[in-house]
1. Work out the source of 4.5 here, i.e. which of P, Q gives that when distance in nm of label points 7 Å out along Cα→Cβ at positions 117 and 189 is computed.
2. So distance in nm of label points 7 Å out along Cα→Cβ at positions 269 and 301, computed for just one structure, reads 1.9; which one of P, Q is that?
3. Give the label, chosen from P, Q, of the structure having the highest value of distance in nm of label points 7 Å out along Cα→Cβ at positions 77 and 285.
4. Here Cα extents along the principal axes in Å was calculated and came to 62, 44, 32; which of the structures P, Q was it taken from?
5. Starting from the value 26: which structure in P, Q was relative contact order in percent (Cα under 8 Å, 6 or more apart) calculated from?
6. Who wins on distance in nm of label points 7 Å out along Cα→Cβ at positions 93 and 293 among P, Q, i.e. which is largest?
Structure P
Amino acid sequence: MSKRNVAILSAALVAVAGIGFAAATFSRKDDQVLRVANQKGQVKAMMLASGALEGAPYTVEWSEFPAAQTLLEAVGGGAADLGLAADAPFIFAWQSGSPIKAIAVQSPASRAPEALAILVKNDSPIRSAQDLVGRSVAATRGSIGHHLLLQALERAGIPADKVRVTFLPPGDAKAAFDSGAIDAWATWTPYTNVAIKEGARAAVDAKDYGLPLYIDVANADSIAPKHALLADFLQREARAVAWSRTHPDDFAKVLARETGLPLDIARASFERSNRVSRPIDATVIAHEQGITRRFQNAGLLKQPRDVKDAFDTSFGGGKP
């Protein structure tokens, strides 16, 4: 992959692109706008490819981010009303005090190989979690890659402090991995797809540990005034996900255009976006409690909050 494409994939875009539609009658001008934070290559690509936003009675303003951490900072800081993030970064941000709430949950419809993995160079002696002891691993703090590392170490009975973790955003982590400055990289697609195409391999694959849930995360202060907009967007998002499942090649073309990724990488990345809606129930709560425990055991969370309070079930997602 060219340096230009890597830069496109890794950089957080600060420009906001608006998609305008006929406005309904709302009491305030801001009620006609839904600000949606998008992790590059996720919801926006599906919405555009499927046409799911056609006829929406409000404007969607998109902002782009390279990872869930910065996306959640935008949602928690009030710069966005809504964003999709995986379970680990969501609960890490919420447990860190961010004013956010989970309003809908999606689970993977398939167990895509290497959608989330701990990568090493092809000639590395690292073959398993046990081989990571004393090694340096790059991860984005609180990310699904970071959580996969903690899962793998936990299953192998290895204390988290036996591995040297370097917290880096995806672009910097890729540079460190390519240069050999780190021994391994815990990351997700499309970064996994790109690295494997360039000669890396997975020492640990998340399909053996359980792929993450994906969560629509709202700013807590946006829920009441924009409840109708959020509810409508969730319905349209569900239609877009269903459309992409039956039109993977059409989705991949839009994804490639949106991200600058080669078409084959965009097509391989589809499996991560192949999700189905699920209720917010006791299983989801227990899953998030497990993630909280792993971050706490690693010394990253001091006084965890009750996980049940992280969810808002007023959008029809069920009750814990």
Structure Q
Amino acid sequence: MDLNAVRTFVAAVDAGQFQKAAADLALTQQAVSKRVATLEADLGVRLFTRTARGAELTIDGQAFLPHARALLQAAERAAASVRPGGRALRVDVVGRRTATGGLVRDFHRAYPDIELDVVTLFDADRAIDAVHSGTIDATFRAVVMPGRRLPDGIEAIPILDEPLQLVTSPAHELAGAQTVTPAQLAGCRIWMPGNSPGTEWSAYYDELAATFGFTVEVTGPNFGVEGLLDTIAASSTLATFLSERTPLVWPSGYDLRRIPLQDPTPVYPHSLLWHADNSHPALAVLRDHLVSARPGHPGTEVWKPAWAQAS
């Protein structure tokens, strides 16, 4: 159905005259008459009766009027759903309990009127494809892995270098340390069952392990953070890495230790990725907020992979 003809019909009803409807729509009276006649031909009924006072609805016109108004309202809602700023900003955070999930929560607190749709895509390839196709507006990723480059049109800006901490049980040989250097981890077993091959975080931890001589073990099923902490709490030989920004609550009986890593401090390099053609106004607000809130590490020596430094 021609929505312009429907819109003209409703305008004629509201105006009561074709001449006034033509003025309201910035059309000629002939154009209004032609649109209404076309609509009547499509429907197979007469919608108006011409009288000395103007145009009056027939019984069919009266029946059609509420549906015509509903059609125009539906068309406006459809257009608004994709109009820049008219829909929620869709952002991928990898995991809602990760540091990047916290960044988006902080953004929401600062801008509660901006509607957000937070999703969790698994790996960088899927997330970058989603940004490229417009399925999501932005994603937080480590940007570039060895042998890969960003597709044309995808832009990125560093947002957060996330410091890592060593997590152990009280029985682990490093549990009593105030701080640990990465070099002290040589020969240690770091258990990270979530390090799936091909992901950007697996590439990160593989290079970290190769640089400082420890072993990353990925054996066994990945039951999530809770399962990971259960295993660490029960072991005197296994440790793992968590971010100092990762919010966690574990049973008091575990008495797990979170030990800062220093000299250098390994940091996980998060960047915000988006498509250059994305015109959603909230995207620019998010980007500016993250840049202004970006923390630094004054006087601290940090480590990150060579590919992350290059990017």
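Since every read-out is calculated from the coordinates, none of them should be taken as a lab result. Just so we're clear, the structure is a prediction, and the values are computed from it rather than from any experiment. Cβ atoms are built from the backbone, for glycine too; each structure is taken alone.
1. Derived from the structure labelled Q.
2. Source structure: Q.
3. P
4. Answer for the origin of the read-out: P.
5. Clearly, the read-out refers to P.
6. Result for distance in nm of label points 7 Å out along Cα→Cβ at positions 93 and 293 over P, Q: largest is P.
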